[in-house]
Every structure is written in C-alpha cells, then in structure tokens.
Structure 1
C-alpha cells in the first residue's frame, strides 16, 4: 500500500478515509513520523486522489468578503447644521420674553392630548450650559459617522425622525406629569444607526460573529456608559432613541446611495430643518 494523503490531525485523515470507503476503495490509516497517513493499494492511487480532490473542492468553505464602506460625504455639513439648531434656541431666548422652555419641552400629558410638535422642539432645548455642551460633543461625534456613511442631509433627517419617534414613545409610556428636554435622545439614535447600518450592509461580513457584532456591542456599551448615569437623566428616552436608531439603520441598509444625488441629500437636510422650524412655529 502507498500513501495517498497525510495530515497532522487524525480526524482529518479519518474523514478522507470515510470518503474512500464510501466508494469501495480499500484504505488504511497509520501513524508516521510526518503525522497521520492514509494508504491505499497502488492500483487505486489515482482514483483515490481524484475522489479526494473532488470531495475537498465541493466542501471548501465559501469565501465571504465584506462590502466596502462607501463614504457619502465628510459628515461635517450635518454636524454644523445640528450645532446651529441646538445653539439657536438659547441664543434666541436672550431676545424674547417668551418662555421657550415651557413652550417646547416634552410634556407627556400635553403630547398625548395633541401637542405633537413637542417631540421635535424638545430636542433643541437644554437645561444649562453643561447640558448643551455634552450634547454638542456627543452629537458631533456620533453624527459625523452618520453623515459619512448615509449623507449629511439624509442621515440627519433619519436622526431627527428617530429622535421624534423616541420622544413620542416616551411620552405615551410615562406619567402625564413627565417632562424632558435635550438632544440626547437624537444623539443616541445616531449612535444606534451607524453600527446597525454597517452590520446589515455587510461591512463586517466574513469576519466571524464576534468581529461582525463588535460595533453593535460597542454602541450598547457606550449607551450604558454615557446614557444611564447622573441625576435627571432620561434613561428611557435614551433607550428609545438608541433602539429607534438600530431599527432605522437596519431598515435603510439596502438603500442604494448611488442613485441619490448631492441635491437629494440637500433636500433631505432642508426638510429636516423645515420640520424643526415648523414645530417651533406651532409651539409659538
């Protein structure tokens, strides 16, 4: 008998032996200095070699390659627009006697009775300078990636939609006396959109379960680390915002951005700004 296959692992050689046995080729497994070897009769050598090659070709694991991430734009136009919107209200408060906080905050009782605009206007209000600086920082970081992969206009329109829906859900599950303000609901939506979009799009395809889900796990860790601590933190609003972002990222992952022009993204951005301004017109 002569050697037809050699490997370091006995199970691998055993699998090859089973293949040959299935087509009635006599074989024998033996331990040699170079490892484990599979032996066949000399007259069966060529047939055994051919059958093993066919078996390995048919059972070769398919090579899955990740999808290349496409950069839509720099992401900065959306970040600048976001910062302008949330800083406009405290600047405007200095020039009016109206109580913008009372007019625009998320008030669960008033939202459930029809003042829907509060789910949007509340995103532009903040309690103090530390609050608005924190949301400016996190919103800029998370939103920058949204703009890069989904476009500044289209991406931030989705962030606004997620933030508004999260506030709406929050208003309906909280007591009527519940009140909240801040852009953090939207910033956590941005945090959820990007990893979900990238995972569903296939940016991490073929890299194994752990590496594939690592961005989502990291986003959850950031949510817990930054969104659950401190006094007067609307934890449920953060969770709703993040969850809305995850769902939105999965839903829009199949969008063909190649068919969207720069003008399309600009229109989406203008629409988002228009929604915020319209909500404040209703509030006033």
Structure 2
C-alpha cells in the first residue's frame, strides 16, 4: 500500500519571493538570464523525481537548494550501508529508514521553503496515471529499463518534459524528452524509443550492484540532470532535446550525439 507524506512549509510555493528567499537565491537573481522572474518560476515549479538513489540524490539536493517550490519523490526502498558511497542525500544515521523519509528530512534542513511530497511506492504506469499530472517536470533517476520505459510513456502521455539519466561503472549519459512537441523543423521531437527501440534482454546489462559504479560519477550525471531541470523550469538555454550527452569519467571526455524521431512515422 502506498504511504504518502508531505512536508508543507508555511509559505505558499506560488506566493511572491520573501525577503529571506531573495537573500537565499541572490546569486541566481544576479544572473540576467534568471533574475527575480526566473527565480519565481523555480518557486512555482513542481518536479517529480523517480528514485532517491545515486542519481536522485544530487538532483534532489541541487533542486532543493535552487528553490524548486514543490519536489515529489517516489521510491519504495530503504537506506542501506552500501548506498552511502554515492547516495549523498542519506547518511549513516538514516540507515534502515525509507529513502523518501531520509531525503525529505535532508531537504527540510537544506531549504525550509521547499514543499516535499513523497510516495513510498514503486513508479509504474498505473501510479503515474493517478499522480503524475500534479507535476510539471519528471526526472527519472531509476536503475532499470522497466521503470525508464514506463517513465517515458507516462511523461509523453501527460505532455510534460522528462529528464532521464543512467550510469554504469565509469560512464554516464542523460537526455531530455519532449516528444509531444515539434522542433524547429516542424517534426515531432524524438521519444525514448527513438533512442532505445526495445528493452535489452533481461540480464544483458547488469546492475551496478553486480558490476560496481564510482560514486562521484552519479554526482556528475545527477548534477547535469538538475541543471536541465532548471533550464526547463526557467525557460533559459537549450535543453538536451534530441541530444544524448555521454560522459566517460576515465578519459574525462564529454560527447553529444544527436538523434531524431523515427518511430510511428506511418501514423504521423
């Protein structure tokens, strides 16, 4: 059974910035690209993060610090000792707690102006049909293809942007999906299946629990994912729509691969 918890700060997330918030976000407000208007957009934004794990941890911390007004967390797992090498939103004192509870309490300490809504449940298409429309942006920090495909389908159905990332050993990747919109060429933007047409056979790509992963790598990719959310929420820059960013930590190299919509061509 799902257990839903909310941490509601005294301020309305959609209310104007308070003096305390103006001081807290001063370095944002000084940026002409963001300013007070952009910071208000961040406060009004409602972002759902799938997974409070390796990728979700830096996303949660940086979005909370940035002033995202409402952050949703969906995760059905508990904190274990082996998580702490990379899942920095948790600590030794929260071992055994639900990850949603641990993350919610960390966010409250970091920024009391942020409202958190956490769901102690596994993300699924059925879950999304009941809850996803409460949010403006979806972030997928999961570690399995079933959830990644379910997140992509749910975000497309709800017509909200999806920021999705993945890591393995020393490599990571991320992209932004808005397949419900057309690009500058007049063609619909690509979806997740344009990038990964089919799920790989079970067991073909082992999980990090089997192969290992460098903890700092999840911080690199998760922080980049948080930056994409900030761009989407404020309307600045060029999100990674139709572009897959790849990071090789051992060679300290970033590459960006463009991809296009190829599926459902006959129907469109």
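Just so it is clear, none of the values below were taken in a lab; they were calculated from the coordinates. Given the structure is predicted, the values throughout are model-derived calculations rather than measurements. Cβ atoms are built from the backbone, for glycine too; each structure is taken alone.
For which of 1, 2 does Cα extents along the principal axes in Å, calculated from the coordinates, equal 52, 45, 42? Computing Cα extents along the principal axes in Å on every structure in 1, 2 gives 52, 45, 42 only for 2. When P(r) over Cα pairs in 10 Å bins from 0, in percent, for residues 60-139 alone is computed for each of 1, 2, the one that comes out at 18, 48, 31, 3 is 2. Identify the structure, out of 1, 2, from whose coordinates mean count of other Cβ atoms within 10 Å over residues 92-99 was calculated to give 9.6. Clearly, the read-out refers to 1. Given -10000 as the derived value for helix-only ellipticity at 222 nm (-39500 (n - 2.57) for each DSSP H run of 4 or more, over all residues; to 500), which of the supplied structures 1, 2 does it correspond to? Going label by label, the one that fits is 2.
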